[in-house]
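What follows draws every value from the coordinates through simple rules; no lab data is involved. Fair warning: this is a prediction, and the values are worked out from it, not measured in the lab. Cβ atoms are built from the backbone, for glycine too; each structure is taken alone.
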Structure 1
Amino acid sequence: MKTVSRKHAIMAVEQIVRYIENCDDELREGLVKTPERVIESYEEIFSGYSMDAKEILDSTFNAEGYDGIVLLRDIEFQSTCEHHLQPFSGRAHIAYIPVDRIVGISKLARLLDMHSKRLQNQERITIAIANDLEENLNPLGCAVILDAQHGCMKCRGVKKQEAIMTTSSMKGVFFKKSEARAELLQLIRPQK
């Protein structure tokens, strides 16, 4: 349940626009509806707060003896840095080794969306997805690797345009067994 009304959120954005424009009087024509549009876009950009991992991963299927790596790689994502409210985006690789149950592949992308469509840091997204997989699927192991470029690095501060941050979380056999980790990393490498 929201504690801040939509009307108050629109008023808050209007104040930010006034601050940016250094304007005490009426907003100019091009900005009059901007606060409302910003709130509408925020409702979509931050829709992850209304999602639940247990609901996303609740529908599983019999693994039918499959005991290899299940990998969904190169899943694009966008998120918003909680420190500067700047966007960051990149690609995620999500893997697990089932014991008895598998999950539809779209569920892995939805899980990524749930966590990335919140005010975030990349490390938290990475760990949260791995924890959700471990908790809800009880796999032999799971792994999450995110590569992203951050707006706060590109447009302010150090202004590094090509920097890519990589985070990973390895659990179960991916953490304990170097062979499993090596196989996963081989599968993630770009195909030539």
Structure 2
Amino acid sequence: MLGTQPFSKNLITISGDIGSGKSAVGKAVAAVLGFAYMSSGAIQREEAATRKLSILQLNQLAESQPEIDYAIDERIAQIGRTGDKLVIDSRMAWHFVPHSFKVFLVTEPTIAAQRIMAALRNNESYSDLAQAMQEIQARRASESKRFMQFYGVDLTDQSQFDLVINTSHVSIQAEVKVLSDCFQAWQKTEPFEKRWFFTK
């Protein structure tokens, strides 16, 4: 059980909008802090490739086959119970690792779609920006539905997180600086600004 494990304040979980830069920020802040990094998105893409499905198709399949999510979630929960000096990039890791420093990244839909298209990820191919935005919205709706159904969790409730950053108009370097500074203040139980919304 989670409560029997040694408590660590060296765990960061990063959730947020699709295309908000979770992977890029997670890898960068892990490098700055000297932490390891893991991504549930990578696990999900591997599962989609194995099944010869797109990410959207895998999400929709998981609505009727919850064991897909359960397998990924249990893997993350186990890592959270035993891990240390770790950044976990995952939509739900904050829920399964409640003693972590919980971060949520927000971004504008158009910018999110542009980032996803530029990344050229496997299992994510779009003919144009409109299609990318449509499929991203469909993925978000599928995830929100599943997580509310399976875990009673509202992914849109930002009050569940220790830190919220709008990544639409800010460099990764600035995001990493904010995140690492706030994380270190949280470790020391010092006050810090919990909402960061940068403008152009």
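When FRET efficiency 1/(1 + (r/R0)^6) of positions 9 and 177 (r between Cβ atoms, R0 = 25 Å, to 0.05) is calculated for each of 1, 2, the greatest value falls to 2. From 1, 2, which structure was relative contact order in percent (Cα under 8 Å, 6 or more apart) = 30 calculated on? Attributed to the structure labelled 2.
Source structure of the calculated read-out (mean count of other Cβ atoms within 10 Å over residues 57-64, 12.9) within 1, 2: 1. Have a look at 1, 2 and say which one yields -12000 for helix-only ellipticity at 222 nm (-39500 (n - 2.57) for each DSSP H run of 4 or more, over all residues; to 500), as calculated. Checking each candidate, the match is 1. Looking at structures 1, 2, which one was semi-axes √(5λ) of the Cα gyration tensor in Å calculated from, given that it came out as 26, 21, 15? Label of the originating structure: 2.
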